[in-house]
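Quick heads-up: structures coming right below.
All of the numbers you see were taken from the coordinates with simple rules; none came from a lab. Everything quoted here is computed from the prediction, not taken from an experiment. Cβ atoms are built from the backbone, for glycine too; each structure is taken alone.
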Structure I
Amino acid sequence: MEFRTSEWLELRDHAQNRGLIFLSTPFSLDAFSILKDLDVCAWKIGSGEFKSWDLVNAMIDTGLPILLSTGMSSWQEIEIMAKHIKMKGNDLVLLQCTTQDPTPLERVGLNVLSEFKNRFDCYIGLSDHSGTPWPAVAAMARGVSTIEVHVAMHKKSFGPDVSSSLIPEELRLLSQARNAFAVMNENCVDKDSVSRSLSDVREIFTRSVCLRQDMPAGTILSPKNLTLKKPGGGIPSDALQSLVGSQLLKDVKADRLLSWDDLALTKPRLG
């Protein structure tokens, strides 16, 4: 299938009208020229174009961000291309890709993502051909900036990419996952602040020091006399050992929390 320039224009306008960013991967200088006239905002270098220097340099010369798919490239070839793009000053997104349709889960290569980030200090992403949403979800959890997937209307569609494509319902799942990860990543939690806000709950669910049975005044406390029970709010549980050897100043029943006022301490208080 080959689109005329007017049809590419219609596709771009339709995408923009739906609030989408229009992109396409050129595989020739003629295709590059058409897309350049359509004012695309970034360029995708397909996995098979890592040695097409005339095409790659034409994209770089626009100054736009570059998404480099690495499905057929060795580490050395990735390094050559990535350094060249960064040297020219373009923003770079390195896409881990496995050129196998569909890609088995064991060949997705999530380990490559962290290696990209460590080696090249650039944006990272996943170009996934597995036909399932799980690699993309896992990549989002690892902090990628970009996900690329194929989409077919249903699994019984005709075409060479159907087996490696998601269906609209799965794409919707990815969109929801993207939004959820964005909320979680953008909102930090302060554990100390959370702990303070849960003071009432902490008192309910933590434990205090109690007696195992009713004890008269004058009793010298031993580990056999002491236990821990909910709620908190009394002598805290981590002070139990410091009470061993202390003397009760009054009669104390086992059905209430032990308090500091009940004790003549022979050791420093903890907690």
Structure II
Amino acid sequence: MRIQPYRTGQKNDQNDAEAICEAVSRPRTRFVAVKSEAQQAVLTVHRARELLVTERTALANQVRGLLMEYGIVIAQGIQRLRRELPARLAVAETLPGLVREVVEELRERLLELDRRITDYDHRIEQLAKQNEAARRLMQVEGVGPITATAIVATIGNGHAFQHGRQFAAWLGLVPTQHSTGGKTVLGRITKHGNVYLRTLLIHGARAVLQFSANRTDAKSRWVERVRQRRGSNIAAVALAAKHARILWALLARRQEYQLAA
């Protein structure tokens, strides 16, 4: 909860305490749900994995940048770097020996990060299998063990939100508003809330979009119409917002996922 709008005068303990009392007395103030120890433990696994993924991305970019200085260009993408790097090093006869040694060391470090991330993936898969709520969430297209366990560990049963639209807004998956005089003006998504969950949902929606054109269910037909009108990026965000509302309903109402025909 941000108390800065309620603070009067300079920042000190007394003014902060008064601001906190003022904020909690507001009827529309929203509070973060208290997480259990088990939820915090699952989020610890996610945070550790996220750190390794960030480190791997930075390392891959570093290797690509170093090789580019010597005229060896490898396109973006971690999979392409893994596939092309050994062959490029084997045929790069003009590459200095010292540079080759350093790049080989960085490649070994990259492989080690891959192994550690895979270990965390297996651990998260086991956690998802042991959690009944996560298993229900994984019935939704584009929602795997990582997304399911992260959502359950973050919002629990979802009762901190009154409805699915509020959850989607908390994730920042709704458009910004700049409306006045009865005229509604909508802009880009707000990007408020949990960046990690929003990223997972959008990536999952992009994966679903790869197959939606060949499917005939109501949700696939809807997202295809959105994609034809607004493009793939907006369609992915729209589908992620819809998935957020669906996932909230599955948690808060303890329902099973049913895909509409």
| said: Can you rank I, II by relative contact order in percent (Cα under 8 Å, 6 or more apart) and just name the one with the largest value? | reply: II
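Can you spot which of I, II the value 2, 9, 11, 14, 14, 12, 10, 8, 8, 6, 4, 2, 1, 0 was calculated from, given it is P(r) over Cα pairs in 5 Å bins from 0, in percent, for residues 89-216 alone?
II
Looking at structures I, II, which one was helix-only ellipticity at 222 nm (-39500 (n - 2.57) for each DSSP H run of 4 or more, over all residues; to 500) calculated from, given that it came out as -21500? Kindly include the intermediate steps, with their values, before the conclusion.
On the way: I: -10500; II: -21500.
Computed on structure II.
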| Here P(r) over Cα pairs in 5 Å bins from 0, in percent has been calculated and equals 1, 5, 10, 11, 12, 10, 8, 4, 3, 3, 4, 5, 6, 5, 5, 4, 3, 1, 1, 0, so which of I, II was it run on? | I
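If you work out mean count of other Cβ atoms within 10 Å over residues 9-16 for I, II, which one comes out largest?
Working: I: 13.4; II: 10.0.
Top value of mean count of other Cβ atoms within 10 Å over residues 9-16, among I, II, belongs to structure I.
With mean count of other Cβ atoms within 10 Å over residues 137-144 derived from the coordinates and found to be 16.8, which of I, II does the value describe?
On the way: I: 16.8; II: 20.1.
Here the read-out was taken from I.
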